[in-house]
1. Given a computed value of 3.2 for distance in nm of label points 7 Å out along Cα→Cβ at positions 123 and 219, which structure among I, II does it belong to?
2. Of the structures labelled I, II, one was used to calculate mean projected area of the Cα convex hull in nm², giving 11.8. Name it.
3. With mean count of other Cβ atoms within 10 Å over residues 11-18 derived from the coordinates and found to be 19.5, which of I, II does the value describe?
4. One of I, II was used to compute relative contact order in percent (Cα under 8 Å, 6 or more apart), and the result was 19. Which label is that?
5. Kindly point out which one of I, II the value 29 was derived from, the read-out being percent of Cα pairs over 21 Å apart, for residues 75-138 alone.
6. If you work out distance in nm of label points 7 Å out along Cα→Cβ at positions 115 and 147 for I, II, which one comes out largest?
7. Have a look at I, II and say which one yields 12.1 for mean count of other Cβ atoms within 10 Å over residues 43-50, as calculated.
Structure I
């Protein structure tokens with residue numbers, strides 16, 4: 001594994017021809033979720049069966065959390081007290097009507113990262129899949145809808161529909177974009193219905209959503225990793 005700084009973000013690289021992101025093979029960019037260390041998703045590169053030469057980039061969230069979280073990171077700050085209150089009251093929070101404070105700044109940081117990346121790293125956007133888990137999934141969905149890069153695909157692992165009034169008008173410009181989306185039916189962090197809303201909005205706008213639900217919580221089970229392997233092989237073969 002190699003490390004570098006791109007657009008102000010610490011990035012971990014693996015895969016490729018040398019195990020450090022070398023070569024010019026297809027590229028997967030994955031963003032971790034809230035409260036995870038920057039290297040949280042790096043092991044996925046070892047268990048997802050992607051085409052030979054696939055390179056993996058794992059940007060680290062710019063916001064350090066309190067020491068109580070063990071040095072973990074975030075893309076924007078979440079009001080966990082409100083989540084606990086909703087859970088205690090049995091309320092299912094509809095995130096589709098919300099625009100999280102900090103989302104715009106997080107988007108700017110990823111757009112700066114994407115702008116700077118080709119100056120330091122060989123990239124063909126038509127052979128690049130971007131995505132993430134939880135908060136990282138929602139941020140990459142926002143970025144893909146607002147940017148113009150011709151990505152090969154989008155991966156949404158346990159994400160939700162946010163900012164529907166903003167996102168929905170932008171979705172049609174990504175018509176036919178392959179999307180992999182998974183969510184646990186027992187997820188108590190980001191509600192399953194929010195993932196269904198995202199799936200339906202993307203599908204109705206013409207994106208090619210590959211949907212996988214599983215009996216589980218806020219996680220990435222091996223069954224999903226197996227399906228991601230097939231998705232990457234398919235989109236990189238046709239890219």
Structure II
């Protein structure tokens with residue numbers, strides 16, 4: 001009796017779990033599709049002035065421009081994997097514009113090159129003009145990695161955490177650079193084309209597994225109960 005209960009429970013849990021995963025992937029598909037459309041729409045529009053003091057996500061992925069001076073003393077290194085699968089860092093620097101701070105993502109470089117003094121942007125002291133795309137500060141999730149501030153290893157672009165480290169009052173929008181005028185020696189990758197959207201395939205896989213489990217269960221019931 002206990003064995004039968006355990007067996008039926010195992011089948012039920014497996015089936016419900018697979019169906020849940022399939023539904024979750026469908027929801028992720030809708031979210032990712034909306035995100036990609038938002039990015040494409042934002043990149044097709046004209047550049048806007050940087051939205052200072054904006055607390056809402058209305059301007060996410062829109063193109064923007066801003067001018068200011070780099071704060072070289074607070075350079076941040078965010079772990080990232082480029083489109084070729086290579087691990088390294090995105091270099092983010094505070095930009096002082098009209099007395100306010102904007103974090104600017106200059107692009108990607110390898111672990112070995114991140115501290116290379118010859119990078120062009122490290123010698124720039126004058127007012128610079130930046131063009132990029134707006135990324136809103138990321139929310140910390142339960143499983144988000146904690147930054148190692150002593151080693152300057154960061155993982156989540158959360159402006160509040162960055163402000164706590166730099167003692168600055170950075171704006172909520174991070175500007176990801178699109179124009180490589182000052183930093184051609186850094187790799188810059190951002191395009192809706194480069195963002196994968198495989199959630200439909202994942203959903204089909206989970207639903208197919210759920211169907212297979214259901215068929216096995218029905219076959220077992222038929223052979224061991226109705227045939228007796």
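Coordinate-derived values only; no laboratory data. Keep in mind it's a predicted model, so treat the numbers as computed, not measured. Cβ atoms are built from the backbone, for glycine too; each structure is taken alone.
1. Of the options listed, only I reproduces it.
2. Matching structure: I.
3. Of the options listed, only I reproduces it.
4. I
5. II
6. II
7. Here the read-out was taken from II.
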